[in-house]
Structure I
Amino acid sequence: MATKSGKYWVTWANAHAKNSNKVDDLEVTFRAAVKAFIKALKDAGATVDVSTTKRSDKRAYLFHWSWKISQGKCKPSDAKKMIGVDIEWNHGDLAKSKAGALEMVTGFGLAVPPRSINPPSLTSNHISGKAIDMTIIWTGTIKIKKKDGSEVSVTYSPNVNTNTVLHSIGDSYGVKKLKTDAPHWSYNGR
């Protein structure tokens, strides 16, 4: 018998479909790029907090459908089934179904509008180890080295999605910003 969406699934995923926050769990080529970018950031005086690297496909499934249902972007009946995840998205009442999904979104700490306008992907680069979610902060203006060694002055902005100077530095290392999802960087910007 399927278990209805809600907090239970956050606990389940934390036991059976874990995220990693270790840079060493990334795909080898992307890992080298991320390590070099993070080193440049830290050398310049930035603080880097990595929240996610590699993600289980089951966790991605739970993220995707809980976000879409909770945000009213689809009906509970639209959610596809996944082998190994015996969840019931439809509680028989739309408000209850959305509430159950929202419990999951909150429990997982997913970014919702305005921080992210994208549902978490079912085919996320996190699954293949080619994406990282990280929060980068500093005070004022710092000089960060690009991959070629040149230094660039970057002023801190609380909205990382609009900090195109920082994006260009990451890009020089092969770490590309998804400009609609605050913490997300990947090998291809998706």
Structure II
Amino acid sequence: MGTVTIGVSIAVPEPHGSLLQEQRASFGDPAASGIPTHVTLLPPTEVDDSELPAIEDHLTDVAAAGRPFLMRLSGTGTFRPLSPVVFVQVIDGTEACTWLQKQVRDASGPVARELAFPYHPHVTVAHGIPDEAMDRAYEELSEFEAEWPCTGFALYEQGADGVWRKLREFAFGGSVVPPQAAAPTGRDTTLPAR
């Protein structure tokens, strides 16, 4: 018996996920290669490994109550000076993410916990790096946009090497994707030329 560090998040799909992960690495963030691009629902949490089956059961129940929703990212934001983070903003899907993370951390569930800061869904693109690099991340991704129909979330475990690996995916119980999420917008989601 031992402890493991887990997290629950919504993966940013391809090609956006790799693009943002590569950008994060280019800003000099050493954690970039070990963290798949995501929106956090449960931050890194240490649990007894014997609790994993109960946690998976809990997450299955949370997902079953969930419904697909439109997730849209647009532009950048920062938590500085409170926390050394630059992020891509979640513009659509914030209410659904907020509801999901509350269900995941429910006081009666196996991963009940308080947060250090109020929940704010976002996609981290720079963390704990020099200010000049943080400024560059903020500027270079300021016009970034992406959207997709979010149909579930996943449980991750952080390895001894610091790399986060997916343990299991949890699909939402509803199969209806909102019409606005299914239709392509024609918007360019690539980065502007430098």
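The numbers here are math on the coordinates, done by the rules we state, and not lab data. Quantities reported herein were computed from a predicted structural model and do not represent experimental measurements. Cβ atoms are built from the backbone, for glycine too; each structure is taken alone.
Computing distance in nm of label points 7 Å out along Cα→Cβ at positions 16 and 152 gives 1.9 for which of I, II? It was calculated from structure II.
Here Rg and Dmax of the Cα atoms in Å, for residues 80-143 alone has been calculated and equals 14.4, 43, so which of I, II was it run on? It was calculated from structure II.
Please state which of the structures I, II yields 3.8 when distance in nm of label points 7 Å out along Cα→Cβ at positions 64 and 128 is computed from it. It must be structure II, since only it matches. One of I, II was used to compute helix-only ellipticity at 222 nm (-39500 (n - 2.57) for each DSSP H run of 4 or more, over all residues; to 500), and the answer was -7500. Which one was it? The value was obtained from structure II.
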